[in-house]
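Multiple structures follow.
Nothing in this text is a laboratory measurement; each read-out follows from the coordinates by a stated rule. In this text, all values refer to a predicted model and were calculated from it rather than measured experimentally. Cβ atoms are built from the backbone, for glycine too; each structure is taken alone.
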Structure P
Amino acid sequence: MTDKTYSLSRRTFLRASSALAAIPLINGPVALAAGRNDAADIRHYNHGNDWIRAFNDAFKDYDVVEVPKGVVCENINTGIIIPPGKTLKVAGALKGNGRGRFAMQDGCKIIGSGGSLNNICLDVRGSDCVIQGVTLSGYGPVAQIYIGGKEKRTMRNLLIDNIVVTEANYGILRQGFHNQFDGVKITNGRFTQLQGDAIEWNVAINDKNILISDHVIDNINCTNGKTNWGIGIGLAGSTYDNGYPEDQAVKNFVVANITGSNCRQLVHVENGKHFTIRNVKARNITPEFSKKAGIDNATVAIYGCDNFIIDNVSMVNSAGMLIGYGVIKGNYLSIPQNFRLNDVQMDNTALPYKLRGIQISSGNAQSFVSITNLDLQHASLEMHNKPQHLFMRNINVMQTADRGPALSMQFDLRKDVRGKFMAKEDTLLSLANIRAVNEKGQRSVDIDRVDQQVVNASGLNFRLSGR
């Protein structure tokens, strides 16, 4: 188990919204402008090559503004507020220097049909917004799509679908401390050649009903020296708390159908509750990427979470999973509890060096952990501490002898600061159909200080009562 100090910096607000924070936005149905139902060709409003004025004038007159194929709108270098209920259709291209933004209010849509935006941020500030079918790029903005704002309100029904983000910093960045989003679907995206995260849902303690699904993520590599950049999909709550309070956690979300390759960390959750991660396919998730970002190398990294499911994860030539504590300045907090890990395959046969297999810390009385249907090749399974109930079924692990035991179970951490999370009474450990061997088929198991009687040791079937 790693003792590396993990700080709160993943939850620190990024300075992504300062340029537009002072721009007043008008929300609500009373602000819906009276416009025409047909579409405006943006070229008809461009006088003196002033595209910013062209967009502002066109949105005053029409509900739909079009950038036709072959048209390039340049120098979008300041904020443009799209009035509520308006639609921007992009078949051509829009370009800026990183300071330009389109601020989307209630009911706004940006729809692409082969269109692209370069060095322009899409700033979501309202309900019922849609971003669909566009290609976004450019290292000017911190994020291509920013979802934040300091106004305390509830926003609903955000759809981000079928987008491509490439050669950029962050793809989608949510800063959720001040307000709430209820009902978000981020689907069918492709994220490539990024410095920051593909999707970062940060300090989102008020949000609920979040679906992040059907994405391809490839080559997330932070080379610019930024700390904690370089994750595929990351979600975070606020401060760790051993009581796992609902109001401090990111919660009620699903991450599903993710294909990821060539990055340091693919899926990341800290201080989360009531979530599911399923159907993840990973390849080449290694420490060769984002070397100075200061983040753990793992396909799935879970810190200080409660009540979650991880199901159907396939990893090839990749670091595996880290399910562990939240750590602040060396203090171990919020050990994972009440979770299920099921249907995991890992094959690192072709890797010339050892990477993390599956490393799990779990604990606390009145908690459970279920681990079923694992097949790990050239990888290890490590268990630390104990929940009150631990169930393991159908586990097949093979690790070469020179890289340590295939199965390691470190239960006795009473002299360790982490030992305070152990369940010390009425502990049930139930294991069945466990095979942990080296490359010669020999048993490869390390169990630390199990004082109780071991039943059927060859099959690794245990039942432990309290100390």
Structure Q
Amino acid sequence: MSRIQLRPRPHSSSADAGFSLIEVMVAMFIFAVVSLAFASALLTTMQVSSDSLARQTASSLAAGQIDQVRTTTDLTALDSSSAPTDVTVAGRKYHISTIVRWTGAGSGTDAQCSSGSGPLLNKAVKVVVSWDGMATSTLPAEADTVVAPKSRISDVNKGVIIVSVKNAQGAGNAAVTILVVPNPTAPNGASAISATIDPTDAQGCGYVLNVTPGKYDVSISKAGTSTPSVDIAQSTTPKQTVDVSAGSTATAPFQFDQSATYIPHYASNVAGAVVLPLTMDTTFVNTYGIFTTVSTPTRLHPFTAGYAVLAGSLGANGGTASNCLAVDPGAWPVATDATGTWAGKRPDAVAAAPGGSADAYVPMGAVAVTGPANGYVSAAAQTTGPAGSGNPGCAVPKTYLIKLPATGTAVVALPFGSWKLTSGTTSGSQTTKVTASQLALVTRGTMGTANGDAVVTLDPRQLVTP
């Protein structure tokens, strides 16, 4: 009997091989992508749900604020808050802003206090509520209303004066005192204001109601600050004159802010010690005008554009016309000689914040002078310089007095321009002519003569193209 031998079947290795490492990594990647998409969708849903709940709360807060506004009994006292009011509900902080504007007759549009309008009728109120954690695409909740007075704001036979006070940045200046009086020279029927005039509100607006038709002077002032407030003409009590007509509104706009302090550093372009005039004009100039002073440091309106600061008097204080161009480096003509091209440049403007201070570095001309020991030198500006000096002229020249030291020799700093010098032993008399041999230029300039007298021209121009 033959024997049959059964052999085991070959084992299939592919049946028990499992997943390869690459397959596992691919599966994990797909799982991660799906999980991230799910998490993103979940977060978006939660954000939308949170914003929806927050918006409902914000809308309720806006409606409540509107209801509170409607209960006001003094329409003139209703104004915008200077800062949002914060309220916390269910652990979330909400910010409530109330914006109030007068509405004028006829157009029904908001009446800005800086522009004229017809009789004031009512106040338009907008409440805006935002909250912490708002999505960037989410808009705040808003509510609007119009609040009307129970009776006419102003008598139909009288007028209204609206005072607008802005600070240097153009924002409203609050708590400014307003004074309104009949114009003393031509009142044209104006009468004294008997009612109390409230200070400006958070928007810098003030309202004077039931004003008898006529001409009035409106002035403002503000106390309680570390430095006095001034307007663009450097007045601490600026004034405007307005004409008031029956049934109409007159406006008096001001720019008024806490003054800034400017500290000049003279002859900043001269190395070493210099002697300055005992009294010297300093000009602060910008597009609003020329402001000249002999007192430093100087407090001025804090224009955001600042001031260019010059040694000397450029023109009449408060005006815009330059009658002594010689002191302004930018007024000197461009000149070319064998060394290159020379041009003058007005110093860069210097700005300071309201109540703050700023240093101003003021270039000047300088000349070494020899005279009597402990004596005095008088420097008289010339209307024009010697031929070829380039001096642009000075229609209203100044004379400055300088005290010499015990050595009798000093480097004297003066405003740019042409100067004739005399000396003497006392401050009351300087009759001795200072000759060319007693002068030595320290900064750029030229020596010349006028009627036989030595004239030194201090030139601000600098080499711009060798």
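Can you tell which of P, Q yields 23.4 when Kirkwood radius over Cα pairs in Å is derived from it?
Answer by label: P.
Consider the structures P, Q: one of them gives 5.7 for distance in nm of label points 7 Å out along Cα→Cβ at positions 58 and 418 as calculated from the coordinates. Say which.
Label of the originating structure: P.
One of P, Q was used to compute mean count of other Cβ atoms within 10 Å over residues 178-185, and the result was 17.6. Which label is that?
Answer by label: P.
Match the computed value -1000 of helix-only ellipticity at 222 nm (-39500 (n - 2.57) for each DSSP H run of 4 or more, over all residues; to 500) to one of the structures P, Q, and report its label.
Only structure P yields this read-out.
For volume of the Cα convex hull per residue in Å³, for residues 202-241 alone, which of the structures P, Q scores highest?
Q
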